[in-house]
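Every read-out reported here was derived from the displayed coordinates using simple, explicitly stated rules and does not represent laboratory data. Computed from a predicted model, the values in this text were never measured in an experiment. Cβ atoms are built from the backbone, for glycine too; each structure is taken alone.
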Structure I
Amino acid sequence: MMRNGILAMYKPQGFTSFDVIAKLRGILKIRRLGHTGTLDPMAEGVLPVLVGTAAKACDILPNETKCYAAGFLLGTVTDTQDISGKVIETNPAQVSETEILDILPRFQGDILQIPPMYSAVQINGKRLYDLAREGKVIERPARPVTVYALKLTRYDAETGTGMMEITCGKGTYVRTLLHDIGQMLGCGCCMTSLIRTAACGLELSDCHTFEEVGAAMAEERMDDLILPTEKLFSDLPLLRLNETQTRLYQNGVKLDLTRVHGLTAGAVRYRIHGADAQFIGLAEADNQQGLLRVFKNFER
């Protein structure tokens with residue numbers, strides 16, 4: 001039986017994140033798969049896939065920072081905000097590298113971003129991309145997102161083309177970020193390429209292709225490709241329980257905090273190891289009641 005854990009996939013262009021899951025279900029012969037964040041079909045790169053009980057981690061990831069390398073073209077605006085869309089505006093792009101560098105700080109930190117019409121965001125029960133395909137444009141409320149780092153790595157002033165490295169939090173649309181930069185520059189901008197270089201602590205070097213996964217399945221060595229679920233929570237402090245505590249905890253019993261060793265001051269959520277030093281799951285400390293309770297277990 002295949003073990004539970006993380007399969008770092010390299011998502012190719014032309015696939016949605018759901019397409020990747022669907023294809024993997026066929027290769028792995030397993031239904032219980034999830035992923036940690038959608039990528040547009042145009043994008044490629046790191047897509048962590050959660051296998052078996054690890055799929056329970058989809059909505060509780062403590063590290064949702066993602067890194068991207070994005071290509072852009074100044075002077076062109078499209079309806080999708082990337083090069084795959086319909087061109088709706090072209091402008092001269094007489095912009096210097098200095099002008100770009102001067103405005104980048106305005107797009108770093110906690111900012112507000114209006115999600116693009118071609119996105120999976122739901123408003124009044126309808127996906128924005130469904131409305132966009134009907135030719136509709138509706139008002140969308142701005143959403144808070146966080147851009148931790150934004151770096152211009154290449155720029156050709158003659159062609160208006162370049163590359164950005166972006167480190168951002170959950171829910172950030174890179175194509176919208178580039179679109180908004182173009183609007184502030186006064187010429188418009190669209191994204192021409194996108195590679196996710198890191199997500200959930202995984203990097204490109206961790207990733208596997210469909211061909212590699214297929215070969216591993218044929219050779220019965222899939223366990224070599226699957227990383228432990230605990231890797232998703234490596235930033236959380238660790239508690240190791242004794243044998244009695246392990247038995248009680250696995251049965252859902254709340255533990256007396258005064259009898260648990262290794263607590264970290266100020267911490268609320270912990271990784272839990274049993275007496276055998278194996279990862280069980282996550283717990284939360286209720287310091288007011290003096291109890292340690294199960295938050296999410298991944299054993300089954």
Structure II
Amino acid sequence: MKGTHDALEDPRNKDVKIFVNGELLAREDAKISVFDSGYLVGDGVWEAMRLHNGKLVFLDLHLDRLWQSAKVIGMTMGVSREELIEKIWQTLDANNMKDGVHVRVMVTRGIKKTPSQDPRLTISGPNIVIIAEHKIASQKTKEQGITLFTSTVRRGAPDYLDPRLNCHSKLHEVQALIQAIEAGADEALMLDVHGFVATCNATNFFMVKNQEVWTSTGQYCMNGITRGNVIAICKNNQLVCKEKNFSLFDVYGADEAFVTGTFGGLTPVTKIDGRTIGDGCYGPMTKKISNLYQELIEKASS
């Protein structure tokens with residue numbers, strides 16, 4: 001198994017405490033009701049962030065996206081931003097965590113009276129779960145890069161499930177990833193409804209051509225925090241970065257390609273649909289932007 005979420009094994013994770021609605025529970029005891037809205041119909045939102053040098057990096061950007069997602073689906077969060085931050089730190093402190101930690105916050109609409117889509121049958125407040133784990137991305141994966149396969153599963157149009165919504169309903173991404181795995185690739189590349197390159201199943205896609213960095217328009221992909229930071233880094237360092245429509249014709253002829261995500265940062269892509277991208281290695285532009293991104297993280301956590 002190889003992918004952008006490859007992490008170094010850490011034995012401390014078997015003893016982490018999980019936050020479930022105000023309680024800190026052992027990993028094996030952290031449970032949620034089978035009547036939970038997220039379990040029944042994928043009705044919930046989530047966010048993932050990194051703890052680096054004792055600070056939650058880009059916290060405000062992550063919380064902005066979480067609250068926006070909740071507002072989009074008409075769901076109350078049940079807590080203020082300040083209260084949620086307190087709960088995150090309660091979880092981190094209970095696990096004595098200071099650095100190299102991945103935090104996932106999940107909020108669902110709550111417990112249902114009976115299995116149903118109807119939000120009016122919710123009989124509790126929102127369920128809040130916080131999972132913090134000691135997780136450092138595999139440097140080996142970053143050096144070797146990953147391979148992609150273009151899935152037939154498209155990123156949907158915003159008029160039925162906006163791809164920018166970070167919700168619990170991720171089945172179409174799972175389907176895309178399964179196709180990629182069965183095709184012998186590590187992860188999936190996904191096109192939009194017009195056939196242009198949109199994103200990957202769990203990360204955002206970038207390509208490099210003639211010293212220019214290209215990424216999608218953002219209309220059909222999760223507008224990732226790392227994606228936004230990479231675009232800003234390019235602009236602040238006089239690197240041409242274009243948000244535009246482009247197709248597999250362009251991708252197959254790219255000099256470099258990489259994907260971005262909160263956990264892995266920048267990960268190079270060496271092959272797409274069996275075609276070697278550029279020299280098939282961790283390219284110089286990808287390395288340059290990755291180093292600049294690491295500098296941004298250090299600055300944000302200092």
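Taking FRET efficiency 1/(1 + (r/R0)^6) of positions 8 and 40 (r between Cβ atoms, R0 = 30 Å, to 0.05) as the criterion, the top structure among I, II is I, with the largest value. When percent of Cα pairs over 29 Å apart is computed for each of I, II, which one produces 47? Corresponding structure: I. Assuming 1.17 is Rg/Rh (Cα atoms, Kirkwood Rh), for residues 152-279 alone as calculated from a single structure, say which of I, II it is. Going label by label, the one that fits is I. As an exercise: helix-only ellipticity at 222 nm (-39500 (n - 2.57) for each DSSP H run of 4 or more, over all residues; to 500), calculated from one structure in I, II, equals -5000. Which structure is it? The correct label is I.
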